[in-house]
Structure 1
Amino acid sequence: MSERPQTGSSTRRTMIEAIRDALAVMMARDDRVVSFGEDAGYFGGVFRCTEGLQQEFGPHRSFDTPISESGIVGAAVGMAAYGLRPVAEIQFADYMYPGYDQIVSEAARLRSRSAGGFTAPLVIRMPVGGGIRGGQTHSQSPEALLTHVAGLKTVIPSNPVDAKGLLIAAIEDPDPVIFLEPKRLYNGPFDGRPDQPVQPWSNHALGDVPDGYYTIPLGKASIVRPGEDLTVLAYGTLTFIAEAAVEETGIDAEIIDLRTLLPLDVDTIVASVRKTGRCVIAHEATRTSGFGAELSAQVQERCFDFLEAPIQRVTGFDTPYPVGLEWIYFPGPKRVGDGMKKAMAY
């Protein structure tokens, strides 16, 4: 079961506000922490996650960069190697590819290639996923490209409380952490469709976030809903889509929010699947070679004798993100519910 921080007072926040608060807390505690990226200084970022940091901590701690993702990540690696704690923002995860060589060849490898002589304690923040009608170049979910890389840690929160605690833990981590932020959960109870009412699950995008400093450990999943019929493995926005699917189907599913994709909390997953005997995996990214394939392999290898049905994957389609068909591409409660029904009917 997930642990919740106990720090006394709390403030109702969106995920954007929780991320900004985490950065402010750490910049106040540790003058080695710096925040930077395209429009991330004076303007506060396109999603406003760093708003006010430059005014509070000065332009040497919160600053803008050229439009060069390779330069942003390369600078972060150099800063980290020489004692700073950089938090670099990639404006959209779709823009990470020019910086991917620096992430893979430098940040992820620095500790091992120097035999521990240098390390790269840095965080790279990236908004991921759909929900803003961004189309093919503003809606990607490239987590599988990151979890494949040895030497990186990959984190994706599903709510403001976790976002703050996980980000603080990521900043304090001795190695590079990729911090993925689901855009669809950024701004509170709004599901992105102006012609439709707010969906009940989207209220999870608001949370009573503890004030001050606290951490949530990396590598520890959260059981957001106990259940007996089957196990649903999800992360980010799909955590709450799975909850909506449970409400619609009436299936007593145990929903696990992975929170950290790498290192993966295999023990929590295995204990749940061995109890329920069935497993559904849900994510927004494309299906082929998606992170769900790794999850399926982990479950198959460790729970074969306990499985009562084939593992089901419910994912985005193997196509570039279609801006006009965003809500068909995105795995909604019906598609996740159909996967759950299929697992139960076997």
Structure 2
Amino acid sequence: MKEKLEKILSEAKDAIANQADDISALDAVRVKYLGKKGELTALLRGMGALSPEERPVIGALANKVREEIDAFLTEKAEELKTKALSSKLAEEKIDVTIPGDDFEFGAHHPLSEVRREMTDIFVSMGFDVVDGPEVELDYYNFQALNIPENHPARDTQDTFYITDKILLRSQTSPVQVRTMEKQKPPIRIISPGAVYRSDTLDSTHSPVFHQFEGLVVDKGITMGALKDMLETFAKKMFGAETRLRFRPHHFPFTEPSAEVDVSCFVCGGKGCRLCKGEGWIEILGAGMVHPNVLRGCDIDPDVYSGFAFGMGIERIAMTRLGIDDIRLFYENDKRFLKQF
């Protein structure tokens, strides 16, 4: 049995030194010789056949063999771990003298840039920025804005209804009503945001687009004040030579109402491809807040008056940047976006 123990020790040392080239193989050697069904354990089961004098001698030798094999296993494990770490460090070595890879910087979307510029202009004129829900009540989207139940704007073909009384807002004007309910004059706000209409997507229409709404309510507010404010905006947005043209129109929530054009900033009003030869570009609708709207918000129209205006951010961006297809804003084509 002594010879068998010495043989097991010799074979185990050889296997550890020459066959265990990774942790997995080393563990296999451990199981083979020291496991519950290993060679050393199997040999020790035969100690019952030894004489009482031989058992302590063989037992001590067996423990020595186990300790030596275990020590060799531990030493080999440390060696393999060190080797693996060195190999990993070599593979992950970084040469800091090599030039770095080029990468692209992100940029603001052209619509975001135009919206920010428009907002900055009105904030500089003393306007506050107010937001409102995009999922809106029928009351705020229509009724509170003096739009009767039989008005074409309520048609389900034009509006995204969720229920009979809840819809996706078709304009940012509900923010005006919500503001007037909570805040009494003087009021001077703008409200940019997304709106939704059941339009077929083409070069000039989209079911989702962005409006920029404004409202001023105070004592003595006149149409002249509206005209002066819009001229200030147009000159800052499109250039100092820009002129405005007001055309009579009808909106249920303003009276009187007007559509507003700017002189083409490309041709100066002479006529070109951008303005389709007319010399003017329509940019917004505006007017004096209807007394019914003020009265519905518990604001006395005999004491206070106000004006409101609304413009499409996409329309302003297309006019400003010379873009002739609204779909380009939403296609995320880097070739297009990089131009701005």
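All of the numbers you see were taken from the coordinates with simple rules; none came from a lab. Everything numeric here is computed off the predicted structure, so don't read it as measured data. Cβ atoms are built from the backbone, for glycine too; each structure is taken alone.
Where does the value 28, 22, 15 come from, among 1, 2, when semi-axes √(5λ) of the Cα gyration tensor in Å, for residues 121-296 alone is the thing being computed? Show your work: numbers first, answer last.
Values: 1: 22, 21, 17; 2: 28, 22, 15.
This value belongs to structure 2.
Work out which structure the value 0.95 belongs to, where FRET efficiency 1/(1 + (r/R0)^6) of positions 89 and 113 (r between Cβ atoms, R0 = 41 Å, to 0.05) was derived from one of 1, 2.
Working: 1: 0.95; 2: 0.30.
Structure of origin is 1.
Suppose log10 I(q)/I(0) by the Debye sum over Cα atoms at q = 0.10, 0.13 Å⁻¹ works out to -0.56, -0.97; of 1, 2, which structure was it derived from?
Details: 1: -0.56, -0.97; 2: -0.69, -1.02.
Computing log10 I(q)/I(0) by the Debye sum over Cα atoms at q = 0.10, 0.13 Å⁻¹ on every structure in 1, 2 gives -0.56, -0.97 only for 1.
Out of 1, 2, which structure matches -9000 when helix-only ellipticity at 222 nm (-39500 (n - 2.57) for each DSSP H run of 4 or more, over all residues; to 500) is calculated?
Numbers: 1: -9000; 2: -12500.
Comparing all candidates, it corresponds to 1.
Which one of 1, 2 has distance in nm of label points 7 Å out along Cα→Cβ at positions 25 and 57, as calculated from the coordinates, equal to 3.8?
2
Once FRET efficiency 1/(1 + (r/R0)^6) of positions 33 and 105 (r between Cβ atoms, R0 = 25 Å, to 0.05) is calculated for all of 1, 2, which comes out largest? Walk me through the numbers on the way to the answer.
On the way: 1: 0.50; 2: 0.00.
Largest one: structure 1.
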